[in-house]
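None of the figures in this text is laboratory data; all of them are computed from the coordinates on show. A quick note: this is a predicted structure, and the numbers were derived from the prediction, not measured. Cβ atoms are built from the backbone, for glycine too; each structure is taken alone.
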Structure I
């Protein structure tokens, strides 16, 4: 499948929240237990301010996935570290979109002086753990049973990639 990767636009909000809500309702990839409102897009914009926020689009301009970086901490001593978030519409997983967006984010991060990318992933999301591992991330920490969704406890596995 052909796709292009571009910076997010305000009008992408509905499509991004629809993709995110798919994972909210069907998996442990997104942490809320219930669908989030469209205003949640504003939170994505705010937390990624000053960092790259990308979408993958098909030839007709439809959003197929999104990825963003955000600061790990507001403290200046951590300015070289960012956290990554990436969600692909389920029907487009496996088409190279996630890897392509991740590589673009890492390239832009490096230009920004970032040298460490972190991903906080639910232990009940084996597909994301495998994807990040395949993309060069290594487990660097684990917070045991700090999450609870739908009555199930889960760890948050921290993975890191140096760039």
Structure II
């Protein structure tokens, strides 16, 4: 894995998170929206950096469940363990908070993301038909994935 530093960040870094979101994902979230999200109770963010920011993760926890809201790594930095490091950091904090399960949605046609989550112990528990709206007639279903705790170290 690349030497990467993972740090918890708050709404004051919304601009950095928004820039990463736009560079990593199809649908960019504005900094104002990310800032508003991070000011809500139970919403957290982590930033991965080496010489500069290269990835991020946003998640929300409520009671004994949590949800990954967004996770992205810059294309040039992918396949170096950065997403795994972000996920591991979130899981450590969620386990310490007593969370029992972690959910997320991923587009059915995002094979790389689906493979990543499957490799880290997530399983499909649902589907949302035509959840991701795309140009033309390319809408994609969302696969709802779940990771149940406690788990050993994520590998």
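When distance in nm of label points 7 Å out along Cα→Cβ at positions 31 and 63 is worked out for each of I, II, structure II gives the greatest result. Hey, distance in nm of label points 7 Å out along Cα→Cβ at positions 15 and 47 derived from one of I, II reads 2.2; which structure? This value belongs to structure I. Across the set I, II, FRET efficiency 1/(1 + (r/R0)^6) of positions 7 and 135 (r between Cβ atoms, R0 = 41 Å, to 0.05) reaches its highest value in structure I.
Each of the structures I, II was assessed by mean count of other Cβ atoms within 10 Å over residues 23-30; the largest value belongs to I.
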